[in-house]
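Quick note: the coordinates plus some simple rules give every number you see, no bench work behind them. All of these numbers come straight from a predicted model, not from anything done at the bench. Cβ atoms are built from the backbone, for glycine too; each structure is taken alone.
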Structure 1
Amino acid sequence: MLSAQVLERLRRRLEEERERLRKHIAELGEMLRQEDREIGSAEDDADIAARTISYDGLLALMESERETLVEVEAALLAMEEGTYGRCVSCGREIEPARLEARPYARRCIVCQERETLP
């Protein structure tokens, strides 16, 4: 079981990460809007292809950041509900070292490895 002090430290980290992600997603959205305005205004096919690749990369990064934000918000909600630090798959406690490394982890390392294996 995590101590109150450790929980509070992890809560602060999650809140900081949530704020960072929100700002980054907003910045990426602005960059995408800028790319939207520029795609098609290029002079040749190579420029258009380069802008399209850049746009696709920004879009993928934005989606990844949104997914992480959902995980961070779920961790904060779990803290409020008193279920934080429990594996959503097996119900056991997630190792404190794992939570320190990734405060929004939802699974213990054993279940996470099982989840990612083909």
Structure 2
Amino acid sequence: MASTLEAIDDLNFETEVLGSKLPFLLDFSASWCAPCRALQPILETLAAEQRGKLRIGKIDLDESPGVAARLGVRGAPTLVLFTGGEERARKLGLANRKALLAMIGEPASASAAV
């Protein structure tokens, strides 16, 4: 199944994430990371529900280390929320749906539970 998360890398980070008109939640992950794989379906569902209000993308730490180094990301998964080209929130480790909704400023009751 193809991912609904936007593919971000060192080359398109500036335009797609920092230049986004919508808030952008970026998942720093790695293919070898079990918590990253567990987070994927939660992010996929959130991306579908928040379409038009929030963009969600994924960047592979091994394939695009430049952005991670620039932002001081040292672990996977790390979620960073950008608004207006600025970092607004950061979460290290596996997050559940409720934590992600809190991070983006959505009340947990606004959507169904995981």
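Can you say which of 1, 2 returns 33 when relative contact order in percent (Cα under 8 Å, 6 or more apart) is computed?
For relative contact order in percent (Cα under 8 Å, 6 or more apart), the value 33 is produced by structure 2.
Looking across 1, 2, the calculation of distance in nm of label points 7 Å out along Cα→Cβ at positions 14 and 78 that yields 2.1 traces back to 2.
Here Kirkwood radius over Cα pairs in Å has been calculated and equals 16.5, so which of 1, 2 was it run on? Structure 1 accounts for this read-out. Comparing FRET efficiency 1/(1 + (r/R0)^6) of positions 30 and 86 (r between Cβ atoms, R0 = 41 Å, to 0.05) across structures 1, 2, the highest figure comes from 2. Here helix-only ellipticity at 222 nm (-39500 (n - 2.57) for each DSSP H run of 4 or more, over all residues; to 500) was derived from just one of the structures 1, 2, and that gives -25500; the source is 1.
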